[in-house]
Every structure is written in structure tokens, then in C-alpha cells.
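Bear in mind these aren't lab numbers, they're just calculated from the coordinates by the rules spelled out. Model, not experiment: these values are computed from the prediction. Cβ atoms are built from the backbone, for glycine too; each structure is taken alone.
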Structure 1
Amino acid sequence: MPDIAFSEVTREDPRYGSLVARSRNTRFVGTPSRVLVPRHAEGARQAVAQAVRRGERLAVRGGGHGLEGLVDDPGVTTVIDVSALDDVAYDPRRGAFAVGAGALMGDVYRSMYLKWGLALPAGTCPSVGLGGYVQGGGFGALCRRHGLVVDHLEAVEVVVADEGAGARTVVAGRDPADPHHDLWWAHTGAGGGNFGVVTRFWFRTDDAAGRRPEDLLPRPPATVLFASATWDWDDLTERDLLRLVANHGVWHAKEQADDSAYESLYSALYLNQRRVGRLVLNAQIDGGRPDARRLLEEYVEAVGEGVRASRTTSWQRLPWLQATARDVENRGGLTRSKSKGAYLRQPFDDGDGSLIHRYLADADYSGHTTIVLFSYGRAVNTVDPEATVVAQRDSLFKCYLGTYWADGREDATHVDRIRRLYRDLFARTGGVPASGDRTDGSYINYPDVDLRDPRWNSSGVPWHDLYFKSNYPRLQRVKARWDPQDVFRHALSVELPG
């Protein structure tokens, strides 16, 4: 039988509905003429070549966790879905691990750990697709100890548009002597859908010695100790919320990076809407440390010190692989959302806390707004801001702001609310977290088209500076070299210079 390079799914195909509705944010459902599902890397090249020759508007989908409608744009006529490219293998020729761009995080963790005892320092949601996550410069529970996932990216295989053949496949490596090195660099934080279709990544820690597979990536802890502290909204005052936010900020600001005790700490403080019923601090640490319980208890106590609202703390110790299977992002029926992000160089102050309390304490608001402060820094901040596209290398926190709801008739209400919260929170810098003493822009994996809109960004700082800072002109040069026809584009894609 002839090789089937890719499946073509049109609107008449029963698979069509499943493929176009893969977005985790159900506000966005695309209506492309067809979805192409490559069976292998050469199939991806053939799929791109055909679409380019036909002059079709392309978009690329991996795991389907995109928070904005970048793939589900009404102008897109062909979606290339790489989810079938999910292999995980050791490549002895490169001395690195080859992972298909469509692999889900949980499957990558399982395969690497069971076969080699290793882990990528990647995200905490097992259903996220690796393709978009890596290209955005992803972070996760191991990042304070081992850096971002792109800090371990050895090479990338990309199908790029070609004016003559329609498409060609290029492998670009980390070695500066590689003639395609600029293309590798562009895939270390610019986000997906900019330069081509990634079909495969190779991972290897930069200073790994030798070529034994077991020595090439970090070893995760054998066990993980979790603590979850919750404070009831029913008896929470504004003073309590301010104290909680201040304690959390002070602890991280004073933490000594040269003390290894807390290098494995990963923490997320969830400031939730009153109707959720509680504020939550989730924290984890290497469970193999003999002092793990004491360290985590001291951390939780420090964050909660002086907060008079009642607190409940639960504990759990899990083997590492089981710990990676916990899906902390499951929101049930609240599948519609609007999200925003910020890097914080300094903690929120009391003025910020009062504003946050005013929004979150509103008992009349029917949605679920949350502000999450993720612990950051340590190994992440040891990397030169120009070494990867991720230029934010001195922040204390990565901040996520989002609101969730179920009824599509309420979209405008909820989107407007999170827009106003974000604008008010960063009013001192034009309604966005512009780079300065307190903030340092945003994270492209929390894409937000409002940053292009002067109604919501009055800072005078272009959207691309908020994401990429001074690395953007270099990204434009890469764009001009590898995608001069602007085949791969969306609302927040790198633009051609000019």
C-alpha cells in the first residue's frame, strides 16, 4: 500500500468536529475548510507544501491549549494538526532525546522517566502539547532548579515555506556554528505559528557530559511532597488578603538563591473570586530531602503569618511520575475564558492588594476570576536574556490573570471585567506590565491580543516589546530569512521588518 503522508479531514468527515473543537478555551471554534493531520515529518512537509502552493491561510495546532483565538481565526482555511507526531526516543547520532512536537506533556514525562529515569523541566499540566509549550519558552515545577525547558533545547526540526517546492524541512541546532542557528534561537520563546511547522525537538542539557542517555537531562526527585493551604473567604477581610499577598512577596524577595534548601520549591498562590470560597496556596518540594516537611511547613507558616482567616492545610507525598499526572487546570464546565499575564520583578504592594480585593470580593460577579502568582527565578534567572528569546530573566514571579465562565451569552461581560482589572492593576504603566522597576512585560504562552489595542494598552510600549523586549528586531530578521512570504502568521506573530 502507498504511504499515507497525512490525513485530510474536511467538513463532511465525522472527525472534523473533534479536530476543530480541540481548543481548551471554548470561546473559539474554528471553521477551516480542512484539517491536515501528518503521519510523520515528511507528511508534514507535504501537507505544508500543498497548502502553500494552493495559497491557503495556514495555522498550526498541537495540544489545543491556546488561550486566545490565534489558531481558530475566521481567516484560516487550513489547520495542520501535529498531534500524531508524538514519538519519544533517544537519538544516538545527536546524543539527545528526540520528541515529536505533538506529544503531550504527561506522555513525555512517562516515557522519559520509565525508560531513562529522566525529566524535562516542563509544565504541570499533563494534557498540554509540547509543540506550543516549548516554542513559548515554557516553565514549570522544576524550573527554579533546572531552568526553562528551552534552556535544554538542543535542536528543532521545522517545515518552512519554500517559494519553489512549496515547503522544505530544516534542522536547526543550538551550536552557534550551525548555519541555521538563528532558526533554533527563534524557537526558544517566540511562540508557535511564526516561522513554520515544528515536527520534532531534540533535548539535552547544555553542559551534559558524554553521550550516555541517562546523563543528558535532569533527574527528577524520587518523590514530591505537596502542601495545599486554603483560607476561607467567609471570614477573610481586606487586611487578611493584603497580609497574605505581602507575606508571600516578602518571602520570595528575601529568599537567598545561594542557599540550596528551597531550590526545588515550586509554589502557586491562587487569589480566587469570593464565590470560589477560598484562597489557595499550593506548594511542592523535593520529597527526598530529610527536612522536606519542615521546610514546607515553615514556608506555609511564613506566607500565612498574621492572616486571621481560618486556614486548612493538607499534605500529600507522591512518587514523581504520579505527581506529574495531577491536572491542576481542570475547571469543569467553566470552559470559556479570557487570560492575561505579567512578569513581576517586585511583589504586589498594598495598593495592588486593595485593588485585587475590591475585584475579587465582589459578590455580584458571577464568573470565576483568579490571579495566580507562580514562584520563579533561581536557575531561570542565571541565563543571559539574549541567549534565548525569553528575555525576562530577573523576575520573582510569573503572574497569570484569568476569568472563567460557562454561558457564551455572557462573553462580553466577563472579557470586559478582566480587561478592566488588568488595566487598573497596571495603571501606573499605561494599563500593561511594561518593563520597569516593578514589572517586566508578559509571557507569550499567555497570549493577549488586547496588548495590541490602544484602548487597553496606553503605555506607548508596543505589544512585541512586552513579550520579547529588545530581542524582537532579531526575531524579525529571522522571519525575513525563513518566512519572507509571511505564510505563518496570526494576531500576535512576529512581523516582517519594514
Structure 2
Amino acid sequence: MTDAVSYPEPLAHPEKRGIELIESSERHGRARDLFPVWAAPNVSVLNFTVGATLILLGMELWQAFLVIIAGSLPWILTGIVATSGPAAGTSGSVITRAIYGIRGNRVVVAFFGWFISAVFLALNWLASSFMGAELLAQIGFTDPVLVPVLVTIIVAAITVLVAVFGHSLILRSYPVVASVLLAIFLLVTAFVLPHVQWGYTAPAPLEGLPLWSAMTIGFAILASSPLSYSNSPDLARYLPTSTKPSHIIAATALGGALPAIFFTSVGALLATGIDSAAMDLGIESALLALLPAWLGPIFVVGVIINTIALNGMTTYTASMAFQSIGVPIRRIPSAVVVGAIGTALTIYLVMSTSLLDAVNLMLQLLVLISGPTMTVFATDVILRRNRYSGDDLFDEQPGSRFWYSGGWHVPGLLAIGLGAAVASLFLTSSVWTGPIAAAMGFLDLSVPVSMVVTAGVYIALTRLAAKRRPTAIPSIEGAPA
């Protein structure tokens, strides 16, 4: 670990802190400060896209609204996981050493953590790239590849700067960002509502298994977003240890869920007023066509600001992953590396897919990773009663508290492995449909199955393991941890 860095860092200087423990004297803030931190990234054009998808799947409006609410419930897990940040005083990628073991955590963070980060960086940069290209096309810049690639590179560079300046910039600027985005998106909503068919009925109303298939697929797409935010401890770790966990859970969950529910519902309403031919051109084109000429550029700027807010947070937390797995790199150059990886993936997607297809497919496949990893994290927080020792988490020597069996914690690793494997049997997507999902009429139960299997396996195996090492492994009876 490096020397302690005083907080708050001046906004004129990048944050030097990486995964180092945060001392009590450096703690600050209130749980409610987290609300705008999570609201800013979730006032997003991707919500419009996902909401429109629910209608395209054949649902009625009331069915789509039910799915949107249900799909937002996993934000509670994001909030539960966030409470571990102040308890341990370090990043989530270090805290998970308690779940997977010192060596096992390196594998999980290197593979799962980087995959999730890269996918979300690409998805959000992709949205701003398509929207920016659509706007520039109206003033004569029509190259279908070069323009979105240039937009991606510019937005990515700004995003990396946000990650470099880090926690202080995020905490101070995101309340303003959230307010600006809310104003822009509410204004856009006002121009969308006149086009809504309030008496909309699906051209071919779904019933029985086809209806349940559409609703479960929609749920999987929606739930994948909150389930992916296992980085929530990183944004809460500067809070005082005395901060009430219930307040952290509420601020995190509501900050993410409320804007997501509202604007995803607007996206569903939007789809009722757009014909299939317009939708084939892309949701971003269809949406801009509904707006007056003066509002289109403002909306695109809002999309880009939202993209920077979300990806700035993602890049910031991902920049600490290298350190947590033992790579000798400081956080700032690590942020640059993360940005480069996400930019490369975005450019690939820009040249090969549409925004709607990319969002839906990648969010569904992401569930196989994010569902088990988020579930096991939340389960561990509950089993340990959120008691983590930062000093023990940084003890990487053989025989240390979280060394377990040769550096590997079998219960954690087996839980996510089985959770993902079994969930894949229940997944329905354009790339892969599990045999059980196909046999059940293409129901997508990947999210609930991954959560139930992962939590069940982890609880059962940790109960057995706690009898051998009660000082390191939690148990349902509340063994000290």
C-alpha cells in the first residue's frame, strides 16, 4: 500500500488514492450524498431503448410497466453491497477477497470484473456515438463509420479525465449533472407524450407462454443493469463507519431505481407512437425525429453528458481492479488502460451492429456473470453482518484469514460457477437459448435461477466450511468475521 492520501482532494488535482485503506480521519459525507451519484448515470437514453424493447416484444403497456418495476427490484442488492465499502474502507474488488480467497479473487476480478466494465463502457459510448453521429449527419457529416468513431474517441477521452480526477469530482459534480440531465430528459419526455397512443394494444396480443416468455426476457434485460453494479462499495467507501447501512441501501437503490423506472416507462410509451419502419432505423433516429430542431442538439448533449457520468464512474472503479489483482500499476495509468479497452470494443460495435440489438443482446448475456457475482456479494454481506476487517483483507500471505485453501475459497468460486452454469440453461437470447428455456416455451428465468442457485450453494457450503474455520468464514448463525 502507498502512503495515506488526505481527503478531500482539491478538484484541481487528480485523486492519487487507489485501493488503500481509508482511515477514520479521512471519512466524510452522508449516505444521502449517494443518491445523485447513482441518479446521474441512470438518467439515460438506454432506458428509452430498453423500454421500447418491451413493447417490441409484444407486451401491452400495463404489462411493460409491471416488468419495469419488477426489473428494478435488484437495485436493493446494489444497495446492500454498497454498505461493505464504509465497513471495510476499501474498494469492492478487494472486499471480494473474503468471498473468493486471495488467489481466487484475482481470477474473478480479472475476468468477470473487466468483462462487465468493458461491456458497459462500450454500451454507453455506443449510445452517444450513434446519437452524436445522427446529429452530425443533419449538418452534413454523414460518414457512417468515421463520424461515430470520432465521437467515441472524444467522449472516451473526457470520460477518462473524470476517472482520473476521481471520487472528489464525482461526488461534487454529479448532483449538478443529475439536475441538468433530469431537466433535459423531462423536456424530451414532454415532446414524446403527445405521440403516445394511450389506448395502445399490441398488433397480436400475447397470451400464455408467449406472454410469459416476453415478460421474462424483458425482466432479464432490465435486471442486468442493477446486478452489474457490484462496484457500489467504491462510491460509498469514504463514508464514516457510523453511517447507517439502511440509509446507504436506500440512497443507492432509490438513486438508481427511480430514474430508471420513470424513463424506461417513457421508452415504452414512446414505442407506441413510432411505426415499425421508423424503429428499424434505430431508436435514436426515431426519437430525434420527434423533437423540434432546437431540442435535438440539447438532447444529444444530454446523452453524451450521461455517458460520461456513467462511464466515468465505471472507469474510476475499474481502474482499481488492476491493483486488487496484484498488477504493479497506479490508479491513474490504470484508468487510461481501461478507457482504451472500452474504446476499442465500442469502435468494433459501431461498425458491426445497431444500438438496439447491441443493448438487448449484451445485457442478457451479462446476466450470466453479473447475477451470480452480485448475489454472492450481497449474500456474504448479510452472512457476515457487514463486518469486514480492512487489515485482514490486505494480508495476502499464506495462512492469512482469507487465504482459505491455498488462496482459494471453494464456496464462493463454486457458487458463482454453478449459478452461471445453471442460469445458462434458462437463458433465452438470439445467440443462445438454454435447453430448459426452450422446453418451457422460451421462458427466460436466468436471473431468478442464478440468484437462487448462487445464494443457496454459498450458504450451504459456507455453513459447512465455518465449522472448520469459524474465524474466517461466515455462517448463518453469525460466526465472527
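Matching task: 19, 47, 26, 7, 1 is the computed value of P(r) over Cα pairs in 10 Å bins from 0, in percent, for residues 145-216 alone. Pick the structure from 1, 2.
Structure 1 accounts for this read-out.
Quick one: helix-only ellipticity at 222 nm (-39500 (n - 2.57) for each DSSP H run of 4 or more, over all residues; to 500) came out at -21500 when computed from one of 1, 2, so which one is it?
Structure of origin is 2.
Can you spot which of 1, 2 the value 0.95 was calculated from, given it is FRET efficiency 1/(1 + (r/R0)^6) of positions 17 and 313 (r between Cβ atoms, R0 = 25 Å, to 0.05)?
It must be structure 2, since only it matches.
One of 1, 2 was used to calculate relative contact order in percent (Cα under 8 Å, 6 or more apart), giving 16; which?
Considering all the candidates, the number was obtained from 1.
I have 0.10 for FRET efficiency 1/(1 + (r/R0)^6) of positions 201 and 457 (r between Cβ atoms, R0 = 30 Å, to 0.05), calculated from one of the structures 1, 2. Which structure is it?
Source structure: 2.
Name the one structure among 1, 2 that FRET efficiency 1/(1 + (r/R0)^6) of positions 73 and 289 (r between Cβ atoms, R0 = 35 Å, to 0.05) of 0.55 was derived from.
2
For structures 1, 2, calculate mean count of other Cβ atoms within 10 Å over residues 137-144 and state which one comes out highest.
1
Could you figure out which one of 1, 2 the value 1.00 for FRET efficiency 1/(1 + (r/R0)^6) of positions 81 and 129 (r between Cβ atoms, R0 = 35 Å, to 0.05) was computed from?
This figure was derived from 1.
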